[in-house]
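Coordinate-derived values only; no laboratory data. Quantities reported herein were computed from a predicted structural model and do not represent experimental measurements. Cβ atoms are built from the backbone, for glycine too; each structure is taken alone.
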Structure P
Amino acid sequence: MRGVLNVNKPSGISSYDVIRRIKPILQSSIPLGHAGTLDPLASGVLLVLLAEATKVSRFLLNLPKEYVAGVLFGKQTDTDDITGKVLSEQPVDGLTRERLQDCLARFTGEIEQVPPAFSALKQDGQPLYRLARKGLEVRPKPRMVKVYELELLEWNPPRAAIRCRVSAGTYIRALARDMGAALGTAATLETLVRTKVGHFTVEDAAALDTLDAAQLADRLTPIDAALAWMPRVAVSPAQAQQLLQGKVVRGFDGPTMPGADGFRMAETDDRRFLAIVGSNGTELRTERIIYAD
């Protein structure tokens, strides 16, 4: 059994708690992982990877993501979400729908973002959240992220519901914090639902509390289907053997299709071989062997 399972993670548990609940359902020692951590506060799409699917984690991690964020204006916390310690409370009397709409426009596009102090990013080899909990100085490094779209769904002062479509690596908590500051007040994340990861949607996600072995097997997405956005190339059994041995396969014409960062999915017609390969348009080089049955 191998593939990608789209699970609707409930709020209040960690992403690893989801893995722990799935393990007994499998009743086997199949390797498990996930592609993209969700904070305990958040719910929604969590891609659980079974067996050889763990080998494609980094490709799934890089997919665009969509969220519906509940933002509470007027309050600042040390974690940038409602679970943290309140640092300050500020008035929101002058905050209108029009000002909020203008702010969303300013935060759309490529922006520089400072990740939250309470995050899994590392400083001196230690996760930032561990250092922050000890009261030590935390210095998250700014980085560039892409915010493809921000849509105001509801405005009930001091709360807003905002649909966010963003690149991998974007912290919605930090986005809420920075929008509050830009509007001359404060803001913190109150709720968060991840509604999409690539083509995986929350509507199609399996409910964790009712998941059983039969449902799991039925809902498992094959690895090649999970990577449907990646350009494909058919290889012969002989070429598959070359790739398996780390050799370069030559003789492929045509430029690499856009949007795949130079990678393609190589598979045989019988689908018994699957690999991620690098391509310059005329030759293939092994990047990752997924399986060779």
Structure Q
Amino acid sequence: MKNRTVILKTILVMVSLMLIFPLGLTAQTAREIVKKADEVTKESYFSTIQKMKMTTCKYRIQKKKMRCVDTARIKVMESIQKDTGVDGKDSRSIAIILEPIGEKGIGMLTYDYDDAKKDADTWLYLSAMGKVKRMISSSEDSDESGSFFGTEFSIEDMESRKIDDYRYKLLKEGTYAGRPVWVIESVPTPERARKTKYGKSITWIDKERYLALKVNLYNRHGKPYKQMTMRDIKRIDDVWVTLKMTMNNLITRRVTHMEVLDVAFNMEIPENFLTQRTLTDFAFRERELQKLRKFIQ
């Protein structure tokens, strides 16, 4: 009888655990959630080409809506990215401006490293001057020079985040835009804090798709700095893609809307394409781009 009682208690405990953590799921830490979100994105494709439009203007709030108060600056660009390194955890990317005509050919090349001790390398090519400029770390840049092609997205915003550069805290669970989410605070480590403009960020992560839906960014003094929101999320070629993204600079009252016009994944990209030669050699760049553009036409 005693053995039967022990067995019955064991079964009841197991059933209780199954009700709390269904289908084998266990409670996740904030760091595990962020890591999973990072892996979902990185493991879904190894290369991509996309054409996107970025619209930037100064704004004011009128009747609870954001309205431009000056002429919006519109840029159309192509971006190509490929995973590199022995385990594919590093990446190289290049972005080239197509419009406006006065800025056509300006490009940015970035080498991102998984190594927590190695900062990303970024080069900017100014077509009018025919020169390649090495960009310095984000903490040393002014807001203007650290901008991604003059938009409210910074170069740092476009880089891959290294998981170990931050400490994470699960603030709460809830809903955002009708989706179940975790709300997670990320605070840079002392070493990372010396290289970033942000003192912390708070991210709303979709529980089902492990995608960031909103990010509030704070400056080093803990004041609200920027807010990034994502919408129009679709599954393309088995990859979740955010087709529209907005970066609102709460200090300058300027906003950039980024829209993905075309995108394709998992095509072969030559190793020599993601180099400084592509920035400076127009004929070489166009020849290789014509091959890649077939995937999005």
Structure R
Amino acid sequence: MKQRLTALFALLLVFALALPLAAFADMGPKPSVRVRFTGAGGREFYATLLSETSSTGPYSATPGSSWGNDLEGNAPVLEAMAAYRDADGFYFLRTAWLCSEAEPLAWTYYPPSTYKLLVYFPDTGEFLTSGVYSRYAFDNYYTVDLTNRTNGQLVLRKSYDYTWELVSLAVRIVATIALELAVAAPFGFAKKAFLRPILAVNLVTQIGLNLGLNLIAYWMGGLAFLLFFWPLELLVFLAEAAAYRPLLGRRGGASARRTTLYALVANAVSCAAGFWLARAVPGIF
């Protein structure tokens, strides 16, 4: 029984690891940079990211490049922004967005890795620029006050919602452990002598699993999260099955088959519940 289960999960692991090899380079989500503005006084303006390199993805500083987003068909603004010369030699990639306090800049397809924010007010011809920044996560969030400058430069403040991420992480861990403890009852593991080691094992495995997946999503995005999910779930199942055999078997005489089956069912239930809650409560799971 145990050999069959191990073989099944090993097959899932091979399949999950093979997915990246079969994927095309342009599949899946891409990093993003989003900038929210304050202090605009109700004015509209154009904003973009100047790049340390002369191209990124389809965007290029080469004259005649057709990627313009909100600059398409707006030759005067495009020419004005293309004529801007950055003091640090950063490139204008011939793309910009019409922004306001209600409309942030959202570069969601191949944004530069190292960049400066450039803001242009077409009504006055004024340019504002920031210092040099680099992507700090897969999805990067900033807030900038257009009236606040340090040494003449705008300051981008990181606005990634770490508090919500920590709340989401804690909820996932607590919910998963609660489900696995609930599944213990049908297997005859509802006594304290069984629940305590089950709780101890799950505190280690579920904190490690969820923290690891959170870091993967933070640095690498949602596609990497899905690719790593099944291999890590396999490792958790194997670790719990190995731990339950001595902890539950020696204490209550449970067979290896029974403890392994419990580990399988508990992880399957918590996994299924997680996917369901991911759809029912987006942002938590």
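Descriptive notes on the structure:
- Taking distance in nm of label points 7 Å out along Cα→Cβ at positions 151 and 183 as the criterion, the top structure among P, Q, R is R, with the largest value.
- Test item: distance in nm of label points 7 Å out along Cα→Cβ at positions 191 and 223 calculated as 5.2, pick one of P, Q, R: R
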